[in-house]
Structures are given as C-alpha cells and as structure tokens.
Structure 1
Amino acid sequence: MSNTKLRTYIKAKEERDYLQYYIELIDEYKIKNIETFIIKSYAMSNSTSGVLKDFNENKPIYDTHILTREYILTVIKGHPIDELHKIIRQSYMKRYRK
C-alpha cells in the first residue's frame, strides 16, 4: 500500500463503511434498460471507454446498435434516477468541473 496516506481511525472507518455501501449498491444494482446499464458499467469502470467496451461485449443483449461517448455522458450528467446514479454523477461532476 504505497499510495496510502495517514488518516484518523474514525475517518478510516467512515471510508471503509462508505466503500462497503458503494460496493453493495453496485453488486445489487439491477439493469433494466440501456441507461441503467450505463450507470452500472460506469460505476464499475469509472470511464466512458470502459462503458463502451462493456457495451460492445454485451451488444446482443440490447436493442441499441450504437452507443456513443456523448450519450454515455448525457446519461451520467442527467438528473439522477437512483442512489448509484447520484453517486457517479457527483463524482463525475467533481472530477470534470471546470
């Protein structure tokens, strides 16, 4: 763990609890349509290219023949439809806010 920074015991426990919650959200997330597929895939890869790769590997499952980076970003930046979407949207906006 060379990339570890020191933190208080309580802060470390809070981070652990949050990470466990986030992992459970992803593990239990139900894919119902292309939008929820994008949300879960982005949560797992944290990249639009990861979503595109995942989509291309699972293309026969979905009616959509083409998925673009622009559409992925439209979904991610759109109004949150659930808790996982809210988390990834906040993370995306924080990372790319200009």
Structure 2
Amino acid sequence: MFSRNLAFIIGINNYTNGISTLNTAVNDAKQLAEILREKHDYEVWECLDEVATLSKFNKFLSHTLPEQVTENDRLLFYFAGHGVALNGDDGPAGYLIP
C-alpha cells in the first residue's frame, strides 16, 4: 500500500524556435490532473505551457523529488507535448521537448 498518490503533469501547447503549436496538450493535462485529484485522491504538481521549462523539470527531478517523495509514495509522470526520436548506437532513443 502506498502512503500518498502523487502526480507530476506537464502540458505544452505553445512552443518557440519554430516548433509547431499543439491544440490539446494543455487541456489533456488539465483534465487528467482534475480526474486524479477528484476521483483518485492524488496530490498533483502541474506545469503548463510557458511554466513547463527544462529548468523547472530539472529542479523537480533534483530538488522536489528527493525532498518530498518517499519510497512509500506512488508517483505518476505525465507529459503532453512534443517529443523526438534520434538514432543512436543502440537504435532510436526518445526525448521529450519541454
């Protein structure tokens, strides 16, 4: 049994540097966050659009997770946005684009 249900949810519609805009990523993220909160008793961290930066994600991984999440917690990670697959020595590798 888990002590807490936690979720880190990212949704990005608006990109810069020539990356095309998405239409539903932010709405998808918001809807999932609402369902997790209301129906499944999750504590949710949301990062949407301009707030969802690489530095924010790195801060979450290096500070928030170690300081606030324990081995008895369940953590769900959700990303709605662009990604890319790049070829490497072991085949294609997928990357998120925050």
Structure 3
Amino acid sequence: SSCSEKHLLLSLYYPAEGEKASEFVAAYSILDRGGYAYSPTLGWARRKKVRMLAEGSVFKGTAGHFGGAIVDVTPDEGKLHKIYKYGLAYTVPL
C-alpha cells in the first residue's frame, strides 16, 4: 500500500520544486542524464544535462511525499519547441 514506510524507485526521479529529497531518501544513486533528441523541426539537438536519482533508490515515508517533476531539457539554441525529461517517481512499496 502507499502507507508503506519504504518505497523502491522503478523510474528516474527529479525532485519537484519544493520537494526536499534529502528528507525522504534512504538509499540512492545519482545519475547525470543528457544526450540528444531528434525532431523534424530541430533536427538533432543536445538536451540539457540534469541530475536525477537512479532506479533502485529507496524512499522512506508515504508515497505522497515524493512526486517528482517533468523537467524542461530544451537546449538554449533552436527553441522551436520544448523537449522534456520524465522525472516523476514511480515506486512500489517494500
């Protein structure tokens, strides 16, 4: 249930504004995510790098405390449209 004291992260996680990950993370790894995205309007574009908590991290507390965010990784040049990185927490109780 979502009332479990610990949750295993199955997705990458990027804390939402106002979320303090240090308050609920029990065990974690941090990854840098970047790379390229392709679209017909931009061609190949290098996405901005973001630091995210890795899959397999363990959160303590109830699931509602760690929602995460979808991050804008649009490059500074060539902004014909936005590019996003999924950073919402997808967890299972332990």
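Read the figures in this text as sums done on the coordinates, not as results from a lab. Note that the structure is predicted; figures quoted are calculated from it, not measured.
Given a computed value of 0 for helix-only ellipticity at 222 nm (-39500 (n - 2.57) for each DSSP H run of 4 or more, over all residues; to 500), which structure among 1, 2, 3 does it belong to?
Numbers: 1: -21000; 2: -7500; 3: 0.
Derived from 3, not from the others.
With relative contact order in percent (Cα under 8 Å, 6 or more apart) computed over the structures 1, 2, 3, the top value is the one for 3, the highest of the group. One of 1, 2, 3 was used to calculate Cα extents along the principal axes in Å, giving 41, 33, 22; which? Traced to structure 2.
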